[in-house]
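Asker: Below, each structure is written out as structure tokens.
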Structure 1
Amino acid sequence: MSKGSWRWMLALLALATLILGLAACGGQAEEATEAPQPEAATEAPQPEAATEEAQPETATEEAPVTGPGGVTAEDLQGVTVEFWHVWSRSVGDELQRLVDEFNATNEWGITVEAINQGGYGEMFDKMNAAINSGELPDIVVGYQNQMMAWDLAGDIIVDMNEYVNDPVFGLSEEEQADFYPVFWEQDVVDGKRLGMPVQRSGQYMFYNVTWAKELGFDSPPTTPEEFYEQACAAYQANLNDDNPDNDGTGGWVVNSGASAIVGWIWAFGGDVVDENGMYKFNTPEAEEALRYLKKLYDDGCAWISESRYPNPEFATRQALFTTSSQAGIPYQLKAFEDSGVTDEWTLIPFPATTGKPVINVYGPSFAMVRSTPEEQLAAWLFIKWFVSPENQAKWIEVSGYFPTRQSTEPLLEDYKASNPQWAAAVNWFQSDETMKKFEPRDASWSAVRSAVGEHASRIFQPDFNADDIPALLEELQSVAEELYAEYH
């Protein structure tokens with residue numbers, strides 16, 4: 001190659017190197033110009049795009065809230081609930097007033113129709129008939145053993161646990177803890193919540209304090225012997241006064257119902273079921289209790305009234321003692337008002353041989369009957385509303401029941417002050433000096449308790465001999481075992 005050609009090649013190489021250098025400088029300049037882009041990208045509408053992508057989650061939060069069975073509040077609009085109950089007169093009127101208040105104020109548009117079905121026995125029979133016909137209510141009032149019997153017959157009683165523990169429509173842990181534990185657990189059988197304890201009651205003796213003092217007794221009886229002495233003194237007082245119409249009265253008005261008879265058996269240290277829940281009536285304690293009652297009757301110190309509820313007899317000194325639920329207080333007050341008698345009277349437990357007088361504590365609950373998911377939730381919401389402390393206080397002020405929630409009692413201070421009989425019942429119940437017992441919760445108890453009353457009524461007949469009591473109890477034991485077997 002000539003020098004000229006070489007120089008030409010060097011010139012071309014230099015030109016190419018210059019061009020490449022300029023290109024490289026130009027690229028760096030562009031990168032410097034574009035360097036702020038990451039910041040610009042941050043300011044770009046990317047977050048808004050991310051927010052828009054999160055919208056489905058917001059939509060889920062705004063979806064209708066559902067309760068048990070997938071029911072929403074909108075599903076409850078226009079739902080009607082049929083409620084079978086047992087209350088009449090002033091208590092029934094207050095129940096209807098509360099139902100009307102719920103119907104007018106509840107936010108879901110639920111309507112409750114309250115229908116009186118007579119007493120608990122009539123209710124039990126009507127529910128059994130309804131199970132067969134399929135024409136069932138949505139809410140029913142009943143005792144634990146009755147609810148178990150209905151459930152065994154048709155699997156119709158709803159387990160309330162799902163509703164009680166529902167995070168939206170249920171009761172909080174604090175609200176559940178507000179119920180007295182002994183009442184809260186009473187409706188739970190084998191883990192299933194059969195009912196809601198809206199009220200409780202107890203079997204007591206009604207006792208005329210004023211008349212007892214006139215007879216020479218400064219305090220109520222605490223033992224069967226003291227009870228006998230006072231009852232017989234009242235009998236003698238009426239027998240020897242100037243009024244022949246009250247002869248044969250004055251002591252204890254016979255009550256052969258199971259709640260009273262079981263109370264007397266407990267008072268003599270006995271029981272009616274063993275540790276396995278099997279019935280046991282043929283016991284020495286039961287025999288001793290029935291012999292005592294037979295003697296009380298034979299000696300004229302207990303008498304049989306033609307009235308199913310001897311409130312007028314107690315108000316007019318034809319009885320020093322009657323046996324009743326504390327729920328009978330309003331009716332007894334009315335009887336005193338009608339009679340014009342102003343005697344002081346109170347409630348006392350069953351006098352006992354054990355050192356602790358006895359109270360038979362019991363009470364009906366509200367049960368939910370299986371229906372549609374909408375009707376079941378509507379039924380639960382009414383029950384939840386009814387059992388609130390404020391509404392429970394209204395109910396107790398007219399019914400005379402004992403509250404089942406601790407926060408209800410402070411709302412009843414004025415009522416307690418103006419209703420000494422109710423206050424006495426509550427004080428006895430809360431006292432450590434009394435023994436609180438509960439009747440069996442077995443499904444067969446409704447039938448067995450009827451047998452108890454039927455057998456016990458025989459001892460209060462003039463031609464019945466006390467020596468026949470062991471045979472009577474043996475027969476009752478056999479009947480109870482047969483009835484138990486029918487249900488199991």
Structure 2
Amino acid sequence: MQTTTYKGTDKVLIGFILAVLTFWLFANSMMNVSPVMTEKLGMDANTMNIAVSLAALFSGIFIVVIGGLADSIGRVKTFKIGLYLAIAGSLLVGLSPKGSLAVPMLLTGRALQGLSAAFVMPTSLGMIKIFWEGKERQRAISLWSIGTFGGSGLSSLTGGIIASSLGWRWIFFFAVIVAIIALYLTKELPENKREGAGKYKIDWGGIIVFMIAMIALQIFITNGNKLGWTNWITIVLVAITIVFGYLFVRVEKRSPYAFVDFGLFKNKIFTGATLANFFINGTSGMLIVSLTLMQRGAQFSAMEAGLLTLGFAIVVILFIRVGEKLLQRFGAKKPIIWGALIICVAIILLMQTQIMTGQYVVLAVIAYSLFGLGLAFFATPATDAALSNLPDSQAGSGAGIFKMASSLGTSFGVAIAAGIYTAVVSRTEPIGWLSNIIGFVGRQDNVVIRQGAMLGLAFCLLLAILVIVSVSTSIPDKKKTDNVK
């Protein structure tokens with residue numbers, strides 16, 4: 001039942017944008033307000049790190065499966081389920097009480113928020129492709145993309161303003177209101193699904209095995225330092241990750257309806273672009289580390305820390321189309337590398353935690369703006385490189401895996417960077433070898449915090465370098481690409 005007579009309206013498009021904002025603007029704001037939430041809920045930092053990264057993890061695990069399911073059972077139905085999940089997840093997070101119920105409510109709420117993104121993003125984008133045509137479709141996709149990139153860029157500032165003025169819980173109550181408005185604005189949508197859609201077979205075996213491996217790895221990353229790296233629980237978590245990761249590959253290769261088609265990775269360009277996408281999204285860990293540094297090390301409020309990121313949102317929105325123009329002129333390889341190099345510079349600026357607060361604020365403002373510029377250069381060329389080199393029969397599956405790499409990259413980048421920071425901050429004394437190499441001026445009572453941030457950011461720098469390596473070894477330059485085509 002593929003509906004073609006209905007034409008998309010601006011009212012529905014606004015509904016789609018509001019739907020993706022429930023995740024990118026509101027759920028994402030935990031990267032900035034997590035220090036406040038940790039204090040108010042009486043939770044330890046390791047558990048909060050899990051909560052922050054859990055939404056992206058669940059989005060990454062399920063986005064491919066839900067996209068295929070929506071094509072079969074109906075995109076509108078799936079889209080609305082996603083909004084209901086956003087409402088339920090936001091309420092659980094917003095109502096999490098201090099005490100024994102805080103952890104289960106918060107983690108369940110974050111998992112539901114991630115699931116909601118997996119339901120909303122592929123369905124809303126898919127319906128834009130169906131209900132809009134020509135230049136109207138290009139406009140709709142651009143506005144939808146600004147909703148995701150702009151929402152992500154503004155999330156730290158928005159979360160900080162709301163947390164400082166009304167309290168952190170209102171971030172998630174506003175998410176509920178926005179989701180309800182999105183449901184109202186999209187109520188006119190007719191149901192639509194793939195032509196001749198039959199019963200969709202869900203790869204439950206692959207999903208369950210993959211989820212066990214990913215969650216075990218996430219717990220290992222975020223709690224390894226607390227448990228002890230040689231503790232039997234830590235060793236068991238590593239064993240579970242390895243065993244179930246191996247089982248996942250075996251299950252997927254044998255399944256006739258695997259949700260991850262490993263055959264796609266025989267395409268070198270697709271593999272390189274997808275790896276680059278995973279690594280570049282991992283650099284988002286710089287946000288949670290640097291914003292926590294400003295709040296814990298310099299006593300900034302969540303709003304004051306969020307204000308430093310304003311350039312990120314402005315630049316990524318203004319320059320997102322520049323990446324498209326660079327792609328057309330130079331091909332995909334050079335803009336991706338330029339974007340990664342710009343992000344390297346941004347992270348190096350943020351790593352200068354040894355200087356005075358006033359000087360660091362100036363560097364931070366520049367760094368966040370450069371981060372937005374780097375992402376703007378990267379986004380369109382990387383997406384085009386991944387998908388344009390696949391045959392039409394693999395485009396849908398390839399797009400799902402590429403998007404899954406985004407979410408999983410964010411999840412693990414945030415978890416590892418925050419885990420490194422937390423591990424160092426838990427020390428009673430500064431790291432000697434680092435103090436011998438770098439002199440930390442000003443206050444000395446926060447040196448451990450500054451060292452933790454420096455090392456957490458160094459991991460993000462490594463990810464940006466890996467982007468350059470993966471692209472340099474897999475994606476040909478424009479002339480060679482043209483010859484292949």
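We did not get these values from a lab; they are worked out from the coordinates using the rules stated. None of the values given here were measured: they were computed from a predicted structure. Cβ atoms are built from the backbone, for glycine too; each structure is taken alone.
Asker: To test your reading of the models, identify which of 1, 2 gives -15500 for helix-only ellipticity at 222 nm (-39500 (n - 2.57) for each DSSP H run of 4 or more, over all residues; to 500) when calculated. Can you show the working numbers first?
Answerer: Working: 1: -15500; 2: -26500.
Label of the originating structure: 1.
Asker: Quick check for you: by mean count of other Cβ atoms within 10 Å over residues 248-255, which of 1, 2 is greatest?
Answerer: 1
Asker: Consider the structures 1, 2: one of them gives 0.5 for distance in nm of label points 7 Å out along Cα→Cβ at positions 128 and 144 as calculated from the coordinates. Say which.
Answerer: Source structure for this number: 2.
Asker: Then there is this: Name the one structure among 1, 2 that Rg and Dmax of the Cα atoms in Å of 38.0, 169 was derived from.
Answerer: Going through each structure in turn, the value belongs to 1.
Asker: Tell me which structure, out of 1, 2, gives 0.45 once FRET efficiency 1/(1 + (r/R0)^6) of positions 192 and 472 (r between Cβ atoms, R0 = 35 Å, to 0.05) is calculated.
Answerer: Structure of origin is 1.
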